[in-house]
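These are the structures in question, set out in turn.
Please treat every number below as a calculation from the coordinates, not as lab data. Only a predicted model underlies this, so the values are computations on that prediction, with no experimental measurement involved. Cβ atoms are built from the backbone, for glycine too; each structure is taken alone.
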Structure I
Amino acid sequence: MSTNEVQQQNQHIRTTPILISFLIAGFIGLFNETALNMALGDLIQVFNISSSTVQWLTTGYLLSLGILVPVSGLLLQWFSTRKLFITSLLFSIIGTTIAALAPNFGMLLLARVIQAIGTGILLPLMFNTVLLIFPVHKRGATMGLMGLVIMFAPAIGPTISGLIIEYLSWHWIFWVCLPFFVLALLSGITYMQNVSTITKPRIDVLSIILSTLGFGGIVYGFSSAGENGWGSTIVLSTIAVGLISLTLFSFRQLKMDKPMLDLQVFKYPMFTLGVLTVFVAFMVILSSMILLPLYLQTGLGLAAFSAGLVLLPGGVLNGIMSPVTGRIFDRYGPRGLVLPGFIIMIVILWLLSNVTTETSIIKVIFMHSSLMLGVSMVMMPAQTNGLNQLPKNLYPDGTALMNTLQQVSGAIGTAVAITIMSASQNIYMKSVTNPADPSTVGASLTAGVQDAFIFGLIIAIVGLMISFFIKSSRVN
């Protein structure tokens, strides 16, 4: 297709309705990623399960994404934009309906996996479509709007779900989501256009198997550590299988003429740095998103709705700042955002590592809001800058890798944070004279949360070091 033909095609693309359809679907899909965090305490009692088991409602969701998203690069080259969008929404609707009706933990976990399939198709499709229909000089602002969805939805999930749990049952978290998914589906059926080029590359079954074992094994291994311990056979063996499979997968992709996932993207330094930055930032975000609700409810003794309200200002600030940072990125580039963003995150994570059962609500609101400000300055600018350096033929592979590693990092961050928190909590309980005293439960969990935030602090320092090497990329 010639340049003139591409320009004529782009003139007929209705970018605004397409973007709105993606934003609605993406918001509700990612809202589901953290919406259940406020209900974890209730679900432990309702289903009579442990905290390590209930964690699978979050990590199982991320595990499914980690397995599916690498294959999305192949799906984007085999099926049209419209077909993939409608398919992703149908999976999301089916999964949400099953979750709303789930009578037991097993059914709820199955529903989460089906939901994740929908989100796993949607996220790379959304990024790939935006890269195709918007020119480079407008991508910062557009990615800022997507950042509003990607960051605001998980951030505000605990607040809305806290309100729902306060007055209704946890089932209503899913009933509330359902009409929005249906609205996004109807919008997509009406307005979604086919904007990608269908090349139908050869499907390499061995690559799919190695990718599934690789990403799935690593996420499963880390997620199992909270329940089985880091020295258990299942944890060590699944992580080992994951690493070996990923190594074999990488060698296979480099030798293939038409790989399932083109690792040539890592030849572009700003893309590689963007992936590393997003990996680090998402570990901090999702670990914080699961630690703070637990601390607010158990450590400070707040009800679900009150804890949700404490997290609301940070979620709103993050939503407001994402489009703003997108416009700043378009004008000045990434470095002036990413570097100070990590500095803010480091300062706040240090403060969070010193919280106690006496910490004031106002201080928690300030810390959470400041953390969300730092996050908004890091995530989308780093992601957009990295993808901007890729040529168009590598967009599907770049978006698939970026989203895959983002979800894998979230699962690892969540699992490690919960493991550290649980271990520190157990150590604290052994040191007290009367473990049966109800007041020691909150104190022990707070001690665990402190140590888990130190882990986040170390990760953020690594991110700061990476940010020194980021430069503006305007290649394509």
Structure II
Amino acid sequence: MNTYDVIVIGAGPGGYVAAIRAAQRGAKTAVVERGALGGVCLNIGCIPTKTLIHTAALYHKLQQAKEYGLLLDGLKLDMKQLLERKEKVVGLNTQGIQGLLKANGIDLYQGQASLPEAGKVRVNDTELGTQKVIIATGGRPAQLPGFEFDGKVVIGSTDALSLKRIPESVAIIGAGAIGAEFASIWNAFGAKVTLIEMMPTVLPRSDEEVAAVLGRVYKKRGVDVRTGTTVSKIERTASGATLHLEGKRPGCIETELVLVAIGVQCNSELVAENPALGIKLGKRGGIQVNESLETDLPGVYAVGDVIDRSWLAHGASAEGIVAATNCTGGSAQMDYRVLPACNFTDPELAGVGLTETQAKEQGYETKVGRFLFAANGRAHTIGSSEGMVKIIGDLKTDEILGVHILGPEAGEMIATAALAMRMEATVEEIATTIHTHPTLSEALWEAAQDYYGQGIHTRPTTGKTKKN
């Protein structure tokens, strides 16, 4: 029987990163993967969707090519070529992970893993010994009772990534990251999109004010946004389906395709199928872990979607590093306070820290600075001036509690805010840091200036400038 110091189950962004870090720390390491390297994120999630989103954003902008001084005739979408490019991008990344595992001396086992008992991992019919285990089995699209995927009329995100044509009409149930991103893609490509969300705004985990702005952008672009609305019934028809809606925007809609995008569920069957292990699961099926990401069974750790925490690929990777450090003799903890997130809609919506509502719920007396990209020169040069930056601070100390950005390259800009929060910076320290002109990042500086009532390109509301 082959034995290891660490065996990682799952080679997604949490698993393969954990394996590499464990190997870097001197552990004899193995990875078990039942599917493709890279997990959901690389194969049927982050990377392929962002490939489609990039093309959709280009297509949307090129439709206004004349405004940019470009004369284009016959612009059209080649879906076959787009899907081929998506597969090429995925393939390159998969090969990269395989190369990294080999370079770090990590053994790869392909197959279904199980945990028969502490210290053992079974892969198909092969039994392996190990001192420590890191479970990184991820998650999968959640299904809505009565709206099970059939691959034709009702689909999930995996099916959506392989569609060989753009539907004439599509109803998306759920306006979280998956639903909102596909709304951007299909809207840009000319489909009639209805976006249905039971919460008051699209992207309900985001700051409400900023998410509401995105909702207005969608409506302006022709998306039928129905927030505060639920689907009570589906009737399949010869041309697709009829959805019966209740709530703020009730009624019936006819659609060719229905995308169910209500979230992700944990792949925790590995634990659920063997309760004798004593590893506890939460109400939503997530594996419960402590601050070190260790389960109730000593020596067994868990990271990523399967622990039902961040639901972010980079969150899983950060957890993987923490778990690998701890199971190889180190001492590390996750800092979820400064875990940024980005929804790759068009425009992008990114955030780090608390929303304004969350800050107030936690007892903070808050102060807010805002800046619109409509007043940013760089945003106009690239033709993307929709959106805003919002900084939330503690009124007593000016410590940054949260930053939320809706606009071009928001996912890149949010890293600056995360770094500032990690260093426990104040809003003043951003306001007194000179930013390059003309850049999108100036919007962050302007929001910090507005926090003190001294925004340069923000029109004063009182006619007087506040002294700092």
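Output the label of whichever structure in I, II has the greatest value of distance in nm of label points 7 Å out along Cα→Cβ at positions 123 and 371.
Working: I: 1.9; II: 5.1.
Between I, II, the highest calculated value is found for II.
If distance in nm of label points 7 Å out along Cα→Cβ at positions 115 and 315 comes out at 1.3 when worked out from the coordinates, which of I, II was used?
Working: I: 1.3; II: 2.1.
Going through each structure in turn, the value belongs to I.
To which of I, II does the computed value 1.25 (Cα Rg over 2.2 N^0.38 Å, for residues 131-346 alone) belong?
I
Relative contact order in percent (Cα under 8 Å, 6 or more apart) computed as 14: which structure among I, II?
On the way: I: 23; II: 14.
This figure was derived from II.
Tell me which of I, II gives 0.99 when you compute Rg/Rh (Cα atoms, Kirkwood Rh). Write out the running numbers ahead of the final one.
On the way: I: 0.96; II: 0.99.
That value comes from structure II.
Given -28000 as the derived value for helix-only ellipticity at 222 nm (-39500 (n - 2.57) for each DSSP H run of 4 or more, over all residues; to 500), which of the supplied structures I, II does it correspond to? Display every interim value, and only then the final one.
Details: I: -28000; II: -9000.
Answer for the origin of the read-out: I.
When you work out distance in nm of label points 7 Å out along Cα→Cβ at positions 187 and 419 for each of the structures I, II, which one comes out largest? Could the numbers behind the result be given before it?
Working: I: 3.9; II: 3.2.
Going through I, II one by one, distance in nm of label points 7 Å out along Cα→Cβ at positions 187 and 419 peaks for structure I.
If you rank structures I, II by FRET efficiency 1/(1 + (r/R0)^6) of positions 195 and 443 (r between Cβ atoms, R0 = 35 Å, to 0.05), which sits at the top with the largest value? Don't jump to the answer; show the numbers that get you there.
Values: I: 0.05; II: 0.85.
Comparing I, II by FRET efficiency 1/(1 + (r/R0)^6) of positions 195 and 443 (r between Cβ atoms, R0 = 35 Å, to 0.05), the maximum is at II.
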